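Next up, some structures in structure tokens.
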Structure P
Amino acid sequence: MRHLLASMLWAVVLSVNAQQPNILLVIADDLGLDPVPSYVPWMEKAAMPNLEALMAQGLTFDNVWADPLCSPTRSTIITGRYGFRTGVLNPGDLSLLPAGETTLHRHLSDLNSGYASCIIGKWHLGGLQPDPTYPNTMGVPHFAGILSGAVSSYTSWSLTVDGVTSPSTDYVTTVLTDRAIDWIDQQTTPWFCWLAYNAPHTPLHRPPLFMHQQGPLPVHPDSIAANPLPYYLAMVESVDHEVGRLLASLTAAELANTVVIFIGDNGTSQDVIQVPYPPNHAKGTLYEGGVRVPLIIAGPGITRTGEREAALVNTTDLFATIVELTGHALPAYEDSRSLVPLFTQTGQTVRSCLFANVSQGAVSGHAIRDARWKLIDLDDGTQLFFDLLNDPWESTDLLLGGLNTTEQQAYDALQATCQSATNVPEQAGPSTFTLIPNPSMGLVTVRAPASGPIEVRIRDVAGALVRAVRIADSMDLSDLKPGAYLLQLTQGDHRQVVRLVKV
């Protein structure tokens, strides 16, 4: 109740402001905690003065989980749903975001939020053979960036702009920043800019010298292979440089009215992750080195300036958070929990458990944790159990030595409180929604799992919203063109997407 009240109050505050805040979401690729200033000690840090300024002006989150690979994490942010629900579980054969999913951009449009929105940068939600029009099909009004997961060279790559792809030989990090600056300059309404850099993802290299503080590193591949860390740090610094350049391009008034969200999409890759993280605890794994990422949020409405927040946060939570920042109350949505109450109040929590999952060879499975204990549960039956309070680097699997009474109680409690809420995919069958008749010439009756009104969103097979209605049990679709449609049906906690053929 306190969370809901805080969210409602936040919406009221925004509604009476002269301007709704602009929202800038910056995603860095393959950025774990190790190179980021003010996070884990003992490690070599990148020079990130612009990010440190945001930390001083905003809130730094210490316990944030992403999925361990890029496509799954991006899917959680853009849908607010775990990967086992969307099917986006790796960056390869399971990287296609289903057409029936409601994206954050589409949701803002359906709300008539008044926000212009875009994605600039890395998409990587289009499957093995990405369609250049797919970001737009999924409700993104403007897309300019990279369709796939990586580029072969930062100075030789393919730029896609709203369905049209052309070669580029300009430095990709600079191009993406320029594109974001240009798009923001064109806006006359509040805006939401999703800026997804592919840096510091491989190939490791030396960025232009003015973008980093690592000096004139040798550019020969042998030098990079022999000591890759300085090149990785230089690429991290290049992201910070470009974020600073973008923020400097805003007018003082616009900057003061912009919420900046900075996050990494997964942990650091094993060739550059720093001790005490073992290399086999890096990106692609369900260990902390693979799933724990930095998150900083600064701007209007965040009064806890310069503070750190220990509450558990999933990347799914950005969906509800961003919607609430636009002035529409959404304390919870699917697997997303709004972080807005944390912006002004200490001692708050929005979730008791974290969840991450992946389907990628030997590390396929999921992980859950509460404030102290963590369980990794792999698809091959392997389980690993850790006490993160006393063993933050996950060096001791407690299951190997047998659990004492305290550990056994913690293991059982973790299974009871976290597992049941996150490990069972939504079921679709006779006990949920049924459309009668299907195929249909017009009048359709919806047989629902319970009594009460039903929310219906009808989309064509390309994902475009055709109609949104609230019904008791039936609806007349005689005016729809013949063809296949996806109906998203919601009744309380029940939700299902059903295919309807209109004849």
Structure Q
Amino acid sequence: MTLAIVFAVYLAGMAAIGIYCSRFNKDLGDFVLGGRRLGPWVAAFSAQASDFSGWLLIGLPAAAYLDGFSIVWTCIGCSLGVMFNWMVLAPRLYKYAVRYDSLTIPDFLESRFNDRTRLIRIISVLTIFIFYVVYISAQFNAAGDVFRAAFTDRAPWGETHMSFYHQGLLIGMVIILGYTAVGGFMAVCWTDFVQAILMVSAVVILPIVAIAHLGGVDQLWTAMVAHAGSDMILAVDKGTVGTSFVFGVLLAGLSWGVGYPGQPHILARYMAIKDPRTIAKSSLISVVWSLFALYGAMFVGLTARAILDQNLTGKDTNQVMPMLALELLPEVFAALVLSAGVAAMMSTVDSQIIVAVGAVVRDIYQKLLGGQPSGRVAVWLSRAAVIALGCGGVAMAWTSEEVFETVLNAWGGLAAGLGPAIVLGLLWDRTSRTGVIVGMIAGVFLTQFWEPLMAMLQASDGTVPAFVAHLNSIQLVVCVGVNLVLVVLISMLQSPPAIASE
């Protein structure tokens, strides 16, 4: 019963924030970008909470549980991505967003490249929709997994005709869509601020308690090896050598960092900052928070391998964090940690829904179709879009329960479609409109048809299965790289564009 009470109080608090923030929504700019009122702490915490998602408390511990210390390369890659985004892209993107009065990433890209054909806006909006539907569904998967782990054999009401997984999906949907539809961007950022504190507290405290329970770090290593049945669980190379290590472990992990410039739900925070002089402070806050969060989540998975008696496999590994919390903590504290798991999911879903709403109302209705709704009408159109998009994400999550791989695929698709255009548009004056259009199309196409292309490559020459395996390991890098190379080559072949970066 304590679990249910703590969950209810937490969810009620999120709803209260949404109701309070409804007062700020006077027009579309307020609803999708908060009227550019974010302070340094809220900007930093909300950006990183929306970044790491249910992947941090569900997917990453599950991967660490299975792969051991080799997951550290993923943590390093994400850390480098956070640094690059805040230190290099944030100040430049803020400047452009204010100059062009851009409310969305498609807004910025069309203005930056003076694209009167509207193709850049159309392609970027399609990219957002294609991969956000998948991304959002993965976050609802995480909510279902946490709810199932928390309430199976503990809930007084039982599963009845609906599993705990599906109950979690529906409860998460109602709360998230409620506060997002009512409060808009400001509600999203303030709930994410609270959720970021809860998330990092959970992944720092839980491993400390677990190590103390084992009797120290030496006992942790011993128990991990005993439960895994091999000391490879302690190896950063995953027991591989040569090209298998370089491609399958090192570059596969580091490649997560390549995806950061292409994530609109993160970049939106840079566009919404109140004072650009606070960006350096936000950068430091974000990097420190990310380091604690990433390595804490990794140790959640490692300590779970040492403590949990079950040898979990497949989708059951998604319950590593909830199971460890329930094993070690008093019920009230376990409930707080499990609330952090839900918070991780909520903080990304709400951010992605707001970005997708901006694409619907700003990019499609206003810019492409010429609609001119009044301030209040635009807000209500946005709220309707929130409901529609959230229901679509739950529908996809209803029969799929994968988190880590689903997030990786959606993350890679956004990176390959949008990342090079954003980076080069901010850093290189010679970037051309034609190059951006060709690169975006190639990046999305390659991501969407990667598996059949790899199957064709392997069928054409049966001697290259190892090469295909290496390519699969660095799919994100290859897709982003093809986009980047095409943009640069086409831009170099054309005359310098009229718009400069200054």
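Suppose distance in nm of label points 7 Å out along Cα→Cβ at positions 32 and 216 works out to 5.8; of P, Q, which structure was it derived from? Can you show the working numbers first?
On the way: P: 3.4; Q: 5.8.
The value was obtained from structure Q.
Could you tell me which structure in P, Q was used to calculate distance in nm of label points 7 Å out along Cα→Cβ at positions 256 and 344 as 1.0? Don't skip to the end; give the middle numbers.
Values: P: 1.9; Q: 1.0.
The structure behind it is Q.
Hey, relative contact order in percent (Cα under 8 Å, 6 or more apart) derived from one of P, Q reads 19; which structure?
Numbers: P: 19; Q: 33.
It must be structure P, since only it matches.
Upon calculation of helix-only ellipticity at 222 nm (-39500 (n - 2.57) for each DSSP H run of 4 or more, over all residues; to 500) from the atomic coordinates, which of the structures P, Q produces -24000? Working shown, then result.
On the way: P: -6500; Q: -24000.
Considering all the candidates, the number was obtained from Q.
Bear in mind that the values in this text are calculations on the coordinates, not laboratory data. Since the structure is predicted, the reported quantities are computational estimates derived from the model, not experimental observations. Cβ atoms are built from the backbone, for glycine too; each structure is taken alone.
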